[in-house]
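Enquirer: I've put the structures underneath this note.
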Structure 1
């Protein structure tokens, strides 16, 4: 593994890159499928599951609660079981584990202790823990480390949360809600919920499992009590992970095709098609996948990324290489992601010569010559994506802790180098 004190010399794209890429599966879809399989009425299979740190942590968490998750093959077999006995859950840096598993742990008959990497202790979780108390679950603590003391059942009912810092607060309560005695009726009260496509993803998957979900009213999602049917899932490619590869076409003036891009999807990464078109790329969705061709010139953009905040690091890197000014807004919530991504992007892009102004909810980026230097990642895989995009267009950029990309893409560095140097 690359030592964090020995930054990785990310390769420069000396010529237009022409490549066809097959991406690992979606982390968001894989972890939702695993949770639903663990509380379903029978065994099911998660096909083409993403094998990464986040998904492995989810499988281990559900196994510790009593489910059987066989991850030996490409298709993961999940057998639900009665959640019984005390357990310990390692959340690592996985927000989905920290937020999706506690509502399931409430169904256990034991005490489930949660902790994670040091930085995870700074990420928001209090809204979910408070909501679980309202729904009848005993919880010790308001942040990591905390413990859920299950009684074998959860009363459920109506709960009001402020999900303005993360859509995962809503999804977490919905995923296990059908197993609660009264179901769950979640009301949001606060600033607009970010990343709404991720809630749409949760609702769509619940309906595939036969769960009745009422989302007709704005800021309200109600799950009726009932059986969660066992359903096999075929996991789509992770479209957010496509961002650096499609960006490589944009910055090198080449063509990159991401295979198996779905015609219809709830993944926020699908917005890359419109964003890259606006930035001057030629984008075509065909039978062989999504093809992006760079024009040799990147246009600046004014974009509200509120619903697709996870794309911000890659888009900000492209904006730093654009010929015109850009303004990215609506993304105050990404300050609570793996790191404060707005502050981190402003610091690292400025450190390489970019003209970046940090705002409470976004970034303004003016054209400026970039130079060599170290791009720090803050143990954040999306920051690493931003670093390699810059490095593809600028000589001498070193990306610190490239191994953090293993969160969602094992051996990213080797795969990336192969595309550029082949």
Structure 2
């Protein structure tokens, strides 16, 4: 849990000198981009991804699929507003190949089922932190479904999937309490299994349900038949029928979770931030920000152009269950540390298994700036106190970096260690942040 000793340069977090007034074009959703890449790679015909996110996690996903034989061509559309695109050309998946997962949960969890469909061995490796993140839910399930995997009994990386060109599939029980990605991983490849797949979650809790709903919606959009608890099926059971997947022409939505620090800026500094192309309907967890940040003191309006979010500079504490939207916790904790009343963030014990132990990291870093944060069994209790400057460590976690930047808006002298880690999902964050603040920023 110690910060990285290879001290990267410290980034002085800009201090807001007045209210913000900005339009921020947030890049595409990582969650949508990486699911779309997997589904396009498994399709029976070529597909297109328009305005995909280009970040470390998505480039790792694209590189991994290329290593297994998938064609991914990059280009830029000539029509106004069409932007970048990726053309995905499915082909026979094959090894031997080595996949670098970095520290991307979607890559390390979504691709072993794909590798089980390949001909030949596929080795998975990644950053040191990736060895600590649980994979047993996927590994054990794939073995039940007929895959051969060497992981030396660790239930974690590194590992090798010995693909046999097909997988039997069928029913499997898993405990996805530590990550909903275990469910999504099996569903995404399920249509290509000989018997499809029936995933039965047997754990006590299931975090991040919006991400499972996103997986189901995207599967249905490419022609898969999926039965879910919401569609009249059994509780905690998802069934995917075997069948061919269609190639799609998909425009990727903005990443609403990555819009969080910019909306938070309007809360903290006052003023208005507009995020263009905010979807009217979406399965992205970040859409909950409209409700949560309104309760904390802001107001928002969804227009044809996008989301207009306005803050008065007054911030109120909140008591909120974040079990379905855990990735929003670091940004909400940063705002709560600046509020006028205490906050309790609940339902996020699974964050201890994310890019870092986010609950311990937030507690330590906010408290070292003078804050008053205590960990609970399933979250954080935050009592506002006057904060001071200092170094805010990120633990190579992109959402820790943006949380520190939010605090820096209101607290002079905050320095972010390794702000470059934001490139995992939000390339050019420092430039976007400075652009939002304009001449009013420090």
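Enquirer: Comparing structures 1, 2 by distance in nm of label points 7 Å out along Cα→Cβ at positions 229 and 269, which one has the largest value? Display every interim value, and only then the final one.
Expert: Numbers: 1: 2.9; 2: 4.2.
Across 1, 2, distance in nm of label points 7 Å out along Cα→Cβ at positions 229 and 269 peaks for 2.
Enquirer: While we're here: Any idea which of 1, 2 comes out highest on Cα Rg over 2.2 N^0.38 Å, for residues 101-140 alone? Spell out each step's value before the answer.
Expert: On the way: 1: 1.20; 2: 1.13.
Biggest value here belongs to 1.
Enquirer: Out of 1, 2, choose the structure whose coordinates give distance in nm of label points 7 Å out along Cα→Cβ at positions 45 and 237 equal to 3.4 when calculated.
Expert: Numbers: 1: 2.3; 2: 3.4.
Label of the source structure: 2.
Enquirer: Between 1, 2, which one scores greatest on FRET efficiency 1/(1 + (r/R0)^6) of positions 245 and 397 (r between Cβ atoms, R0 = 25 Å, to 0.05)?
Expert: 1
Taken together, the values in this text are just the output of simple stated rules run on the coordinates, not laboratory data. Bear in mind the structure is a predicted one, so any value in this text is a computation, not a measurement. Cβ atoms are built from the backbone, for glycine too; each structure is taken alone.
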